[in-house]
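Q: Listed below are the structures to be examined.
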Structure I
């Protein structure tokens with residue numbers, strides 16, 4: 001049940017604050033992905049390889065309030081996946097992709113992005129299981145934040161390990177750790193190195209419902225102090241964050257599922273404690289299947305996060321999104337999404353020093369998309385994307401429309 005809910009959430013996964021150029025088609029799922037009861041998913045082969053070509057026309061690529069910033073973007077990419085049992089119950093999961101982007105009007109933005117993951121999935125006896133992995137990705141900084149045609153690459157590297165031990169037929173305990181390294185050469189003050197420890201205890205019922213308690217402790221190290229004033233004021237952005245939350249999944253009936261977490265987040269900075277955060281945070285996802293070929297997904301969230309595109313300090317995001325889906329055939333899936341977010345940049349040290357006003361922004365948008373599996377090898381993805389931002393800072397309002405077409409060949 002929990003996996004089904006997560007699959008349904010694919011349409012709502014990526015928020016506009018961290019959106020990438022072709023995200024609107026990348027989050028689309030085929031009808032046979034297992035979301036709809038009418039089309040159960042088929043077992044995946046142990047490996048897969050694909051290539052793709054796409055084009056996007058964006059009426060305001062640089063997300064500026066005025067001017068002609070339209071552009072045509074072309075993407076060419078390859079990717080693959082490998083899942084193999086190595087010995088006994090131990091297995092390897094690996095995936096990777098490389099994408100090249102070419103901009104017709106802004107050649108300075110031409111770039112190659114990539115992402116990869118390698119994960120050892122282990123089982124020890126019947127009670128202990130988990131994974132140990134490493135991932136890395138490289139991407140262009142969000143143009144809605146930098147608002148200029150400048151190549152600004154970001155590299156994220158993550159090492160992680162986790163495990164879950166079954167105490168009894170219904171009770172399990174879990175723990176994990178991760179180290180995340182963000183590097184942004186064009187803005188060194190945005191670089192952060194974050195270590196995270198998590199732990200939890202879960203109770204699972206006979207029908208698969210779950211409720212648990214989760215703890216997380218994170219420490220972020222910003223090696224380069226942030227320059228917040230031209231006269232030479234530097235501020236360190238090291239922080240410690242603690243989260244305590246209740247998590248769970250619940251099947252109301254075979255056609256209604258709910259999953260989420262609700263807790264408290266406490267974030268402290270080593271300097272300028274006036275920007276600390278202490279308050280409730282949550283993520284909720286509701287899925288309703290009114291028919292075997294239709295679904296409605298509703299999501300609500302409030303979270304605190306360091307956004308590498310902006311800086312090492314945090315942004316508080318409160319949002320709501322919902323979207324229907326309809327798969328009239330096993331080869332065709334239509335999906336839509338409507339979203340709204342309120343973003344408060346209260347972690348900005350310049351605000352606490354009285355050098356700038358508190359930045360608050362509202363982001364709204366909608367997407368209409370279609371995934372057409374012409375054959376097992378040839379897949380088409382189409383999307384229409386509209387968005388706008390209202391900000392209390394001059395020069396940050398924008399409106400854009402985008403159309404995207406992508407074709408993927410699965411070998």
Structure II
């Protein structure tokens with residue numbers, strides 16, 4: 001399906017719509033600008049309707065079993081959107097700044113092409129929302145497996161505020177449909193990609209010279225354990241986070257690093273943590289078979305490659321804890337199979353710097369007197385978020401994205417001589 005001019009259309013209409021897009025976008029940009037207030041009012045109204053359960057039946061058609069939008073809902077409030085604008089663009093986001101002989105004005109970048117992943121429901125909508133808040137025309141390439149959630153949301157948004165309709169288009173395109181992707185990229189002043197290295201490389205080849213490439217690439221996150229404030233609560237919350245996210249998000253815990261050099265202490269932690277992980281997995285039935293398969297497959301691959309020496313597998317019911325002898329941050333087998341490695345705090349910075357540019361969240365578990373120093377150390381190593389272990393994937397108003405304020409990348413400053 002396609003979303004264009006506020007209407008859902010069959011994919012067969014793509015061959016008619018894309019050739020006309022440049023003309024349509026030109027007319028839109030020649031007209032009155034899309035004000036942030038119109039977007040905020042529409043999103044706030046839809047957020048309230050969503051909270052009241054008006055769309056529960058609709059969401060049940062599109063969301064995977066057990067997945068909710070609870071983390072996204074607080075971000076769909078007027079207060080959160082206004083705070084986002086203030087935090088990222090200042091108290092008067094679209095005002096002017098006068099200098100001695102010039103005036104600086106904020107304008108939209110122009111046209112944004114969003115290439116969003118399917119690992120988090122609602123992400124294509126949120127990406128487009130950032131473009132709308134800054135007054136851009138938004139072209140969205142929907143991810144495989146979106147199941148219609150984004151199209152339904154775009155329809156509701158345009159219905160709530162018709163002024164949004166000409167600023168929003170969505171296409172259910174395969175990455176293999178290169179001609180259409182290239183045509184969309186040719187229209188864009190900026191390409192927003194949320195993919196991995198392969199996706200970024202492909203888009204660099206498609207985007208024309210002068211087009212801003214805005215990368216929100218794949219990131220790695222981990223927990224770091226150096227003592228406890230409340231051991232039972234913290235381990236329980238960490239286990240819940242691992243199982244609930246399936247370790248599919250950039251902010252999901254892939255490795256639990258322990259502030260020790262002792263393998264014996266590492267094995268003791270694995271034995272202690274496994275019951276917490278078992279308890280979390282038991283609360284999410286239906287995930288056990290996939291988790292077990294993922295864990296065993298990963299172990300077999302390492303055995304075949306000769307890399308399994310010194311590993312310890314602590315198998316649970318639909319989950320596992322895997323003790324590895326190295327210190328590298330890497331992707332876990334996921335689905336409730338978490339890696340554990342020993343990494344003394346004195347070796348933390350040089351070890352993590354080997355993954356510079358790919359670091360995101362650290363879930364810090366430690367005694368109160370260590371928190372400030374360890375937080376500073378993690379920040380110097382390149383982390384862009386330091387949270388409590390159970391809050392690694394939580395969103396909050398005003399947060400930066402991978403160490404940057406995203407709205408600043410979707411605007412341009414125009415200096416005019418007085």
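Q: Compute distance in nm of label points 7 Å out along Cα→Cβ at positions 235 and 403 for each of I, II and report the one that scores greatest.
A: I
Q: Quick check: 1.00 is what I get for Rg/Rh (Cα atoms, Kirkwood Rh), calculated from one of I, II. Which structure matches?
A: Of the structures listed, the value fits II.
Q: Can I ask one more? Here helix-only ellipticity at 222 nm (-39500 (n - 2.57) for each DSSP H run of 4 or more, over all residues; to 500) was calculated and came to -1000; which of the structures I, II was it taken from?
A: Matching structure: I.
Q: Ranked on relative contact order in percent (Cα under 8 Å, 6 or more apart), which label among I, II comes first with the largest value? Walk me through the intermediate numbers first.
A: Numbers: I: 15; II: 19.
When relative contact order in percent (Cα under 8 Å, 6 or more apart) is calculated for I, II, structure II comes out on top.
Read the figures in this text as sums done on the coordinates, not as results from a lab. What you are looking at is a predicted structure, and each value in this text was computed from that prediction instead of being measured. Cβ atoms are built from the backbone, for glycine too; each structure is taken alone.
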